[in-house]
Structure I
Amino acid sequence: MEENKYKYRPALFYVMAFIATWSFWLLAIIFKEGSFCALGMIFGLLSPGITAIIFVFVSKSKSLKADFKRKIVNFYQLKPLNLLIAVFVYMIVVALSIFLSTAFKQSLNQFAFTDDFSFTGAGIGSALLTIILASIIEEVGWRGYGEDAIAQYCTWFWESIIFGCVWSMWHLPLFWIPNTYQIGLREMGIGYMLNFFISAVPFGFFTTWVYVKNRRSMLASMIFHLFVNFMQERIAMTPITKCVQTIVITVVAAIIVLTNRNMFFEKDHIGKLPKEF
């Protein structure tokens, strides 16, 4: 059948997405501020999505194109209850992290909203706009092509690990771009940088869980991504608490995998995407 003929090319996709993103972000690193910095940041964020769109629409696969359109416009296929459960679980992760951080002399006053964001948006316009753009635009790339490209060849369990590692490394240049969240971590010390990279791996299980449980919906991923980014920025967690959070996320991710073994370890989809499962 035609839908089974298309073969994803994950290595080529990620190489092209990384080259495009890092090239534009290098521009932002060089200029540090002003219009060229802003353009570098914006086009860097756009690169995975544009790469995914190119891969999909220059392909000769009708099923791949139809699947892409379905994932981004068929809002009725969302499973609101599953999405709400994911949001609630992440709220529990944040709450547990704050409670456990008191063992490291952190305050319960972290259960409050911050006065402002921890970064200014690196010339894009505002931190809020940056968060919204990242939540929407990134998902077009990762869920539009990138995640399925890996899952075409392995279980969702291994896809989560691989994608988590790749996604964390994609952010690397941001640690040298002024006014980004990541440069703030670099200035605090190498331990906080490493925590950012490590936390992305267990978080990969969260994103896969939301994506697959919502019929591989980009919209669900966008909503969840936006919620997580907002919580990470506007809840007054300290850097130490965010390190504690990595441990909590790892434990909760393990629970998610154990309670969704059929989803994470089934092999029926391998070699058969972009057909909907």
Structure II
Amino acid sequence: MSKFSWKSTVASLKQILWNLLLITVGSLLCAVAVNGILIPHQFFGAGFAGISLIIHYLVPAFPIAGLYFILNVPLFAIGWMYVGRRFFLYSIAGMVIFSGALLWNPGSLPVHDKILSALLAGIIVGLGSGIILKSLGSAGGMDILSIILMKRFSTRLGSSILASNGLILAAGAVLFSLDMALYTLIYLYVNSSIVNLVVAGLSQRKAVFIISPQSDAISQKILEKIHRGVTTIGGKGGYTGGEQHILYTVITFRELARLKKMINDIDPNAFVVVTDTLEVMGRQVGNQPHW
């Protein structure tokens, strides 16, 4: 019994250290972009970091790290009611780590063109935020709000982050300049796209509909070769009026090429529709994050 308990303790410790490592690496990347690109170019940023930057630009005596930490307190009170306790505790650690990372200033990055700077900042922060969200926590701020929206309304993480920053852009345009707001918009769009890519990545699930007279053979091959479940749906041709069997399956992005080749080998004239999925819950093929 003691040996089993020891292994379990070691495994739990490894998981904790791995998640803290992801949060730390992601926070450092975000801090590099904030201190090395956003502040030198007077961009606004996203979420609570963006609000902190605006306040800092108006009152330079207020440190960004301290502002970010203070703004997170009420949101964490809400997050306690909606997100999992494990996610909540990791996010508290993430908020502390990110606030500390903002104190580290590596200096301005050697990119002078504002558009290129906005693109680079979006890539770096998107990678950092995506890495953080690959952990069991977040860095606080709008990440918490995005997770709540995803769990309750199935809203994409990157999309909700982008939408939540409209007021920040409007405030920045009024208080500073429209040019800076537009450069920040470029940064935010790239950021949200990279977040979606990092979080979903090649694990993005594809829903596939297949209509073919050889549906039985195709179904059997999917079960045997790709090892994915298949649902047969009864249908009726609108033009011919004949009975049709529609196959429905959910696969990973990496399995899509194999599936298409397999269908083409059996029936080159098969009608195939491939669609993206927002999230998938279920055994084996499911990809819903455990937040």
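All of the numbers you see were taken from the coordinates with simple rules; none came from a lab. This is a predicted model, so every value here is computed, not measured. Cβ atoms are built from the backbone, for glycine too; each structure is taken alone.
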* Structure fact -> When relative contact order in percent (Cα under 8 Å, 6 or more apart) is calculated for structures I, II, the one with the largest value is I
* volume of the Cα convex hull per residue in Å³ derived as 120 - corresponding label from I, II -> I
* Rank structures I, II by FRET efficiency 1/(1 + (r/R0)^6) of positions 153 and 217 (r between Cβ atoms, R0 = 25 Å, to 0.05) and report only the one at the top, that is, the highest. => I
* To do: For helix-only ellipticity at 222 nm (-39500 (n - 2.57) for each DSSP H run of 4 or more, over all residues; to 500), the calculated result is -22500, so let me know which of I, II that is.
  => I
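Suppose you compute log10 I(q)/I(0) by the Debye sum over Cα atoms at q = 0.17, 0.26, 0.27 Å⁻¹, for residues 33-112 alone for every structure in I, II: which one lands on -0.70, -1.25, -1.30?
Working: I: -0.89, -1.10, -1.14; II: -0.70, -1.25, -1.30.
So the calculation was done on II.
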* With mean count of other Cβ atoms within 10 Å over residues 225-232 derived from the coordinates and found to be 17.2, which of I, II does the value describe? -> I
* Kindly point out which one of I, II the value 2.7 was derived from, the read-out being distance in nm of label points 7 Å out along Cα→Cβ at positions 97 and 129. => I
* Where is distance in nm of label points 7 Å out along Cα→Cβ at positions 25 and 241 largest, in which of I, II? -> II
